[in-house]
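Next come the structures, one after another.
We did not get these values from a lab; they are worked out from the coordinates using the rules stated. The structure presented is a predicted model; accordingly, all values stated were derived computationally and were not measured. Cβ atoms are built from the backbone, for glycine too; each structure is taken alone.
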Structure P
Amino acid sequence: MKLRTQAAGAGNELLLIHGWGMNASVWLTLARELQKQHRVTLVELPGHGESPWMNAPKLQDWAEQVLTVAPVNAVWLGWSLGGLVMLQAAAMQPHKLRGLVGLATSPCFVQRDDWHSGIPAAVLQNFATELEEDSRKTLRRFLGLQVQGASDAKKLLLQLRKEFDSRPVPRLAALQAGLDILLHSDLRSELAANELPVSWLLGERDTLVPQSLAKALPGDQPQAEIHIIEGAAHAPFLSHPAQCLKRLETFIRHA
C-alpha cells in the first residue's frame, strides 16, 4: 500500500507535506494558486487522511514512504511535522529533490541544552498523555495552538477545523508516532550536511516554532534563505497566502 497523493497543474514539480494531525485539504487554497504555473502533488502522511497506517512509527519510515510516491526533481514544501519528514528524505535521497522549503518548521522542535529555539519538551509530552485520554479533544486544542497569536486567530481556527473535519480522522497510532517524532528528532547535523537550496518561512507570532529559530539556523546552514512573515502564527500559508506565494515563486524560479 502507498500513501495517498493527489496532483494537478503543469510545470515545475512541487510536493506539499502537511503537519501533525492534519491532511492534504489544508493546502487546497495555496495549491490552487501554485497549480496555475506548476505541477503540485499533495501527499497525506502515514495514517493521516486517506493514507494507510502500516505500523512504521519512525521518521525514517515516514520519509521513505513519501519518497516512494514523490515526483522526481521536485521542490518539497514541508509544514511543521512535514518539515522533519522533508529534511529526513533529503538526507536519505538528495538526488530525488530539487530544493527544500521549510514552512513554520524546525530541524529540532524541542529545547535542548545546546538548542533554545524550540518549545519545552513537556508541551509535547502533555499532548501525548492527553491524546490517549481523548484524541479528538487533543487535536482540537492543537489546532488552537497553531493560530494562537495571529491577528485573525478566530477566523483561521474555523478554517482549520473545517479542513480537519473534511477528511478521515487520523489513526491514533499515527498521531502518537508523530508526536514521538516531534519530541525526539534532531536533524541539525543532517541540515548542516545538506547541499540542496533551502528556504525557511517562519511566522513572527508562532508559538510552536519560535522566530528565534531565524537566528539559530544560519549556524547550521548559512546559505539558506530565511524569511519571517510579520503577524503570522503557525499557519502563515493560511493567514498570509499572498506573502507565502510570493516567496515560494521566487525560490522555485532560482532553485
Structure Q
Amino acid sequence: MDEQDISIEAIQYLSKKEWEKRYPNGSGGYRVEGAIGRITGKKKGTLRIGEEIQDYYPLPKGYLKYKIKAYLEIEKDTYLAVLVHRIWEWIVIALLTMSIVAIVFYYKNNVPNIDPGSEKYTPNIEISELMDPDKIIIPGYGDVKMIANTDMVYLALWNPDQNPCYFKYTIVLEENREVIYESKLVPPGEAVTAVKLNRVIPQGITKAVIQIESYKLDNYKEKMNGGEVNIQLIGIENDTF
C-alpha cells in the first residue's frame, strides 16, 4: 500500500481526543500510512476522495515543524495524519519569550536592588521633627563589639524614616581601605542588622570606616550626598562576650 494511490469515498476524520479515546495510552492496533496537509518534501502517493485529488507524504520524524491536528481514516484502523504547520506557535513562543526577557531586563534595570537583609527598624533614639526635611540624616556609630575570629557582626546599618533617599553601606578597613562589607540599597525606616563580613575579625581592636552613600527614591541610580563614620570593631572571646 505504501507505493499505491489511496482512494476513499468520503471523509471521516478522527480528532485527537477521539483518537486517544479509541487508542488509549498508545495501545496500538492501528497503522498511519502517511500525512496530508501543507507539507514539503517528496510525496508518497496520491489520495483521491471522490473527485478530489491531493498528494500525501511520509509521516515526518519528530514534530518540531508540524503537529497532528486529526487523523483521516482510509480503511479500518488505517489512517493518514492531518498535519498543520507549527510556525505560528513558534512565532507566539518567540514573542512571549522576548516579552519575558524584556520584562526581566526592565525589572532588573529599573527596580531598586533592595538588600535582602533589610527590614523595618525602630531605633532607641528619637529624631527631632524640627529637623530640615531636605537634609539627609546620617546615623552615628561607636565601638562595635563582636565575637573574635568570626565574620558576623550585629549592628544597625540604618536608614532613618525621615530620609528622602536610599542608603548603601560599605565597611572598609581604616589601614588599607580593604572592603569587608558592601550592602545593597536600604530604604528609609529599615536597617540591616546582621552583617556578614568578607573576612574574619581577630581578637582585639580593628579600626574601620563605615561609608554611607545615598540615592534618590524616585531615581535610585542618581547619587546624592553621603558620609563616613569611623568605628572600632572589638573582637571579644566567645565566653566573655
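For the set P, Q, ranking by FRET efficiency 1/(1 + (r/R0)^6) of positions 67 and 107 (r between Cβ atoms, R0 = 30 Å, to 0.05) places P highest.
Computing distance in nm of label points 7 Å out along Cα→Cβ at positions 43 and 195 across structures P, Q gives 2.2 for structure P.
Suppose P(r) over Cα pairs in 10 Å bins from 0, in percent, for residues 75-226 alone works out to 9, 28, 24, 13, 8, 6, 5, 4, 2, 0; of P, Q, which structure was it derived from?
Details: P: 10, 39, 36, 15, 0; Q: 9, 28, 24, 13, 8, 6, 5, 4, 2, 0.
The read-out comes from structure Q.
When distance in nm of label points 7 Å out along Cα→Cβ at positions 83 and 219 is calculated for each of P, Q, the greatest value falls to Q. Structures P, Q were compared on volume of the Cα convex hull per residue in Å³, and the highest value belongs to Q. The value 21 for relative contact order in percent (Cα under 8 Å, 6 or more apart) was derived from one model only; which of P, Q is it? Only one of P, Q returns 21 for relative contact order in percent (Cα under 8 Å, 6 or more apart), namely P.
A value of 4.1 was derived for distance in nm of label points 7 Å out along Cα→Cβ at positions 27 and 51; which structure in P, Q was it taken from? The partial results should precede the final answer.
Values: P: 1.0; Q: 4.1.
Going label by label, the one that fits is Q.
Given a computed value of 10.2 for mean count of other Cβ atoms within 10 Å over residues 91-98, which structure among P, Q does it belong to? Considering all the candidates, the number was obtained from Q.
Supply the structure label, taken from P, Q, corresponding to helix-only ellipticity at 222 nm (-39500 (n - 2.57) for each DSSP H run of 4 or more, over all residues; to 500) with the calculated value -4000. The partial results should precede the final answer.
Working: P: -12500; Q: -4000.
It must be structure Q, since only it matches.
For mean count of other Cβ atoms within 10 Å over residues 99-106, the calculated result is 10.0, so let me know which of P, Q that is. Walk me through the numbers before you get to the answer.
On the way: P: 27.0; Q: 10.0.
It was calculated from structure Q.
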